[in-house]
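Following are the structures in question.
Only the coordinates and a few stated rules stand behind these numbers; no lab work does. Values in this document were obtained by computation on a predicted structure and should not be read as measured data. Cβ atoms are built from the backbone, for glycine too; each structure is taken alone.
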Structure I
Amino acid sequence: MARSRPPAPPVPPPAERARTLAGRARNAAVIGEGVGGSSDDDGELRAAPTLHHVPSTGAATLQFPEDHPLVRRVRERGEALLPVMLELADVAPVTVRRPVRGLLWVSGRLRVLPMRVARRAALRIAAELPDERLLDVGHGETLLRLEPAMVVLSDAEGTGALAPTAMAAAPPDPVAATGDPWLAHLAAAHAGTLSALVPRLPVRLRRPGHRLAPLGVDRFGLRLRVETDDAEATDHDVRLPFAAPLSCPGQLGEAVRALIGCADEVPGLRPTSRPAAGA
């Protein structure tokens, strides 16, 4: 008789995960022909913006120096907007060997915002996410707007394409804005809590010498990274589902306490003591 597999833990749908990644991705690059950046191994040209802001619609605002080759190229195209792809990388808030948790590619066409419009856009972005670099808009820097056509998401849960309208219609994850700071604090100040989660891992991952780090959190659960020091230096990601979906960040502590309360303590796994990424 074939053994039935346990049901997979619930995860946010692709459009919701794409929206979350777009809003928190720290690394961005414009990819395409004639963008005036450096070439990667595949021969594509990449240019990193001074600053990027990606709303749920995918209509990204990108800040570049006024004399950047990409800006000149977009101006040359005029009404025939420049086709490009924006790559967004979601990086873990704690230091792990493979820190990229997911990638989002937004394909579309670029246009230069007129300076008056660019300054208004800079004010709107600053009201949401203050950044002193926005003060340079109109003083040697300008803003470009990406008109999105398609979005492709690749993360631990899978890879797939979706329309920008689907991403825009997805509800925001209630812990998206505070999840990464919470994970960094958990790693830095609550090693005992991480150790208490060890019994929830598969038995084969509860070995001494392995390192445990909190990698991600959403309304459905907590994702942990187990790093081994064997010859292959293998990494394993484990999702621990919450008893019920969260509706606000204030429920995170209670949800984790419930996870710990359901398990017996098993010693041996060493929580990571490495500093948070970017610290």
Structure II
Amino acid sequence: MTIDQIPIGTFSRTVYLTQKALRLYDRKGLLVPGAKDPITGYRNYTIGQLEAAVRIRTLAGLGFSLEEMKAALDGDDGVDMVERRLAAVRQEMAHLKKVEEVLRARPSLQELFAMSLSEPAIKEIPALRVISRREKGTYEDVCHRLIGELMAAAFSPENRRNGVRIAGPVMMLCHDEEYREADADIEVAVPVAGRVSVGEEVEVKTLPQVQVVSVLHTGPYYNLNLAYGRILEYAGAHDLALQGPDRELYYNNPQEVPPEELRTEVQYPILRAD
């Protein structure tokens, strides 16, 4: 070992990176040791690698990915990466704010899982004239944004003059056959009455008449899967086949009521076995 070679342990203590992290950065080609013992494989770093290690630690602490860190070390000015990371941080902050509100309202695990479900019921839902938009993305982002856009379209100056009115609760239709976290196929629809006028990005359509199994859920959105579970149990017990897209109808605004008072109706279209 020359005087310029720093053992991995010493290098780890100097740059505040664990040896496990340094080995990972070595495997990924992000921070390859200046020298390796050909027999033992023991890693030694150089003085010149200290600055790169400090930059990596800073980027890792800010939540950048390995690919983004490599691009930054290769000379990318990182403007786009910073914007993307800032957007992700803001989204996570909004999520954590909601988590805080739920935990403050539900200080015990028993209260955390407290919710109210109505008994499943079969309902006939008439055809509904709606304005809608359909996109792929995360449920939280797409639903929140599309609801705002549809409400703005419904209450445009022209529609106000034409006496257009909201004719039912905002709903979300899920077009996926499985749960998808980042690219869910989501449609948001708002029932309307009157001579509605919208831009080309918004569709005016009629949702078909359907027969559904319905459950009314009272409580935070993160417990909605329990309503779906109740519907599955009911469908199995009564020999009913479920067919999508399922619908969630939102009867109040999460910005105006606490999570435990949110009222959401889950409607799942059915086919009778006969």
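Here are a few things to note about the model shown:
- If helix-only ellipticity at 222 nm (-39500 (n - 2.57) for each DSSP H run of 4 or more, over all residues; to 500) is computed and equals -7500, the structure in I, II: I
- Structure responsible for 5.3, with distance in nm of label points 7 Å out along Cα→Cβ at positions 116 and 244 calculated and labels I, II on offer: I
- Which of I, II leads on mean count of other Cβ atoms within 10 Å over residues 92-99, largest value: I
- Structure with the greatest value (metric Cα Rg over 2.2 N^0.38 Å, set I, II): II
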